[in-house]
Structure I
């Protein structure tokens, strides 16, 4: 299982290294919507997220951060 905090921290570090803004756009009922540059990234509000779900979020960020950035 991947912790939500670890997931957002990893994306934030990669965005900072690339000089891309990473910020909370708004809080939804079940999700938090982040802005990664011009892209919106939705992350569930559970403390523990499945590994497949985390990989899906990482793949969403590939548009902005580049292919296989998380590996």
Structure II
């Protein structure tokens, strides 16, 4: 299935990059589990979607994962 283009605000892209650099411990743990297609699908970190930045997103499944902790 081809990746779907998800609309996002371009002004959120720098913030998403910063969040990728400063992951919470919870995000680090989940990322180590789902990275490199270890579950058979590809996930991306800190993806701008509409007016939000989701922690993890899988284009193939249309699945967004939010961990629920805030960055400090």
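Between structures I, II, the calculation of distance in nm of label points 7 Å out along Cα→Cβ at positions 29 and 61 yields its largest number for I. Sorting I, II by distance in nm of label points 7 Å out along Cα→Cβ at positions 13 and 37 from high to low puts II first, with the largest value.
The value -12000 for helix-only ellipticity at 222 nm (-39500 (n - 2.57) for each DSSP H run of 4 or more, over all residues; to 500) was derived from one model only; which of I, II is it? Structure of origin is I. One of I, II was used to compute mean count of other Cβ atoms within 10 Å over residues 5-12, and the result was 11.4. Which label is that? So the calculation was done on II.
Have a look at I, II and say which one yields 0.92 for Rg/Rh (Cα atoms, Kirkwood Rh), as calculated. The structure behind it is I.
Since every read-out is calculated from the coordinates, none of them should be taken as a lab result. Note that the coordinates shown come from a computational prediction; the quantities given were computed from them, not determined experimentally. Cβ atoms are built from the backbone, for glycine too; each structure is taken alone.
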